[in-house]
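Take a look at these structures.
Just so it is clear, none of the values below were taken in a lab; they were calculated from the coordinates. Keep in mind it's a predicted model, so treat the numbers as computed, not measured. Cβ atoms are built from the backbone, for glycine too; each structure is taken alone.
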Structure P
Amino acid sequence: MMKVIPAVLVLAVSGAAFSKDEKAELRDRLDKSDEPRILFVGNSYSFKVPKVLARITQEEGRPVVVEGITRGGWTLEKHARSKDTLTRIRNGKWDVVVLQEQSQRPSFSRAQRMREMNPHVRVLVTEIRKAGALPVFFQTWGRRDGDRGNKKSYPDDTFEKMQKRLIAGYQEAAVVAGHALIVPVGEAWAVEVSKGRGKRLFAKDGSHPSAVGVELSARVFNDFFFGD
């Protein structure tokens, strides 16, 4: 479990991290490809999403290659230092590479993100763009009961509070990445939570997604990439 390094400075990046032009570039790229190629880079939160996304696109009659390089508990820092990850990015002829950070790290203070997340975002995004692909961030969800592993830093934490911090963290990462796109999966979860349907999205640990949570996450990606 990730621990917060105490820091005084906490800054939320306000505003959307991308423009309509960037979304149009993504759609144009995917529409022009006979068989779009999408790679997920992340950890256990992304384990099952690629397969379900591929199933959804197949059901809609759209040929899409969706693969993942995911390792339990991995951060983007570990991926940025991994020869296997960098080789997959460089050699896969991807259209889109999805980056998913460890579930707590984007919710930490700006000072901690600047040390532990942002430098590795830059490394990965540089490799992705060099390979001719577009970087996209997988905005994850707050834990069902908030970040219980960091009670000293976040007393009385809740899903809603953690989700707000995650949104800010991913917005910052997107800016660091040159205003990359963010797929707002966590915000879709927040809508379900607000309607009293949140518990079904979580596995028993209150952190990982259930089958319902995976399905919702994959459908958010499908709508973001291919929806009207």
Structure Q
Amino acid sequence: MNDAMIRARGVKKTYTRAGETLTVLDGLDLEMEEGHFYALMGPSGSGKTTLLNLVGGLDAADEGELIVAGESLADLSGSELAAWRAANVGFVFQAFNLIPVLTAVENVELPLLLSPLSRAKRREHAMYALTLVGLEDRAKHRPQQLSGGQEQRVAIARAIATDPKLILADEPTGDLDRKSAEQVLDLLVRLNGELKKTILMVTHDPHAAERAQRIVHLDKGQLGRVETRAAAAT
């Protein structure tokens, strides 16, 4: 696969805090190919999470062009952007963001509520996603009955329930012990290798980044070096 999943040209993003304008992304040019696992690294304030939010359509660039999964995001209306996001992007965050009163399978079903699927089909898709992450036997457990690693795997199941083209993960192992982190990274590698999901993962952890095929470094809102690895470690 050599088609671009993400293409940024001259992307600029600023924020105003306490009367001061902060330039977070400063004319960023970047291209990421479909079907690859990317790790995004850089010092605090380099624009990693901002870029992730722009790519996922959670925020908008001030200047420049951003094309993701074949769509120029600036050209989409609010409702079109929401529909595009639901169809194309799965999100995984450092905080698992599970609903405490819902079971694992009910949490995974949440993004499917926006789809035209019947209730039975939604449950079927959610159970399949839980099976992919190895937690089908925890389907009826609530978050407080799960370990941190299991909660994150449920969050990943929720992210892939709609069969998105792109998975955006923001520090997905940041709150996990090493063993649980390794299980989550193994899962991301498998989703990339077996299901051909394009993955963009923000991380501060060099060990986690080594699991990706390509490591992209941001520095002061611009593209730094890109490291290409032969294959993600398993």
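Say we calculate distance in nm of label points 7 Å out along Cα→Cβ at positions 65 and 137 for every structure; which of P, Q gives the highest result?
Between P, Q, the highest calculated value is found for Q.
Still on this structure: Computing Cα extents along the principal axes in Å, for residues 97-184 alone gives 39, 28, 19 for which of P, Q?
Computing Cα extents along the principal axes in Å, for residues 97-184 alone on every structure in P, Q gives 39, 28, 19 only for Q.
Out of P, Q, choose the structure whose coordinates give Kirkwood radius over Cα pairs in Å equal to 17.6 when calculated.
Source structure for this number: P.
With helix-only ellipticity at 222 nm (-39500 (n - 2.57) for each DSSP H run of 4 or more, over all residues; to 500) coming out at -9500, pick the structure among P, Q it was computed from.
Traced to structure Q.
Matching task: 3.2 is the computed value of distance in nm of label points 7 Å out along Cα→Cβ at positions 121 and 201. Pick the structure from P, Q.
It must be structure Q, since only it matches.
Here is a follow-up. Rank structures P, Q by distance in nm of label points 7 Å out along Cα→Cβ at positions 113 and 209 and report only the one at the top, that is, the highest.
That would be structure Q.
When Rg/Rh (Cα atoms, Kirkwood Rh), for residues 73-128 alone is computed for each of P, Q, which one produces 0.99?
P
Comparing relative contact order in percent (Cα under 8 Å, 6 or more apart) across P, Q, which structure shows the greatest value?
Max of relative contact order in percent (Cα under 8 Å, 6 or more apart): Q.
Also: Check the numbers for mean count of other Cβ atoms within 10 Å over residues 177-184 across P, Q and tell me which is largest.
Biggest value here belongs to P.
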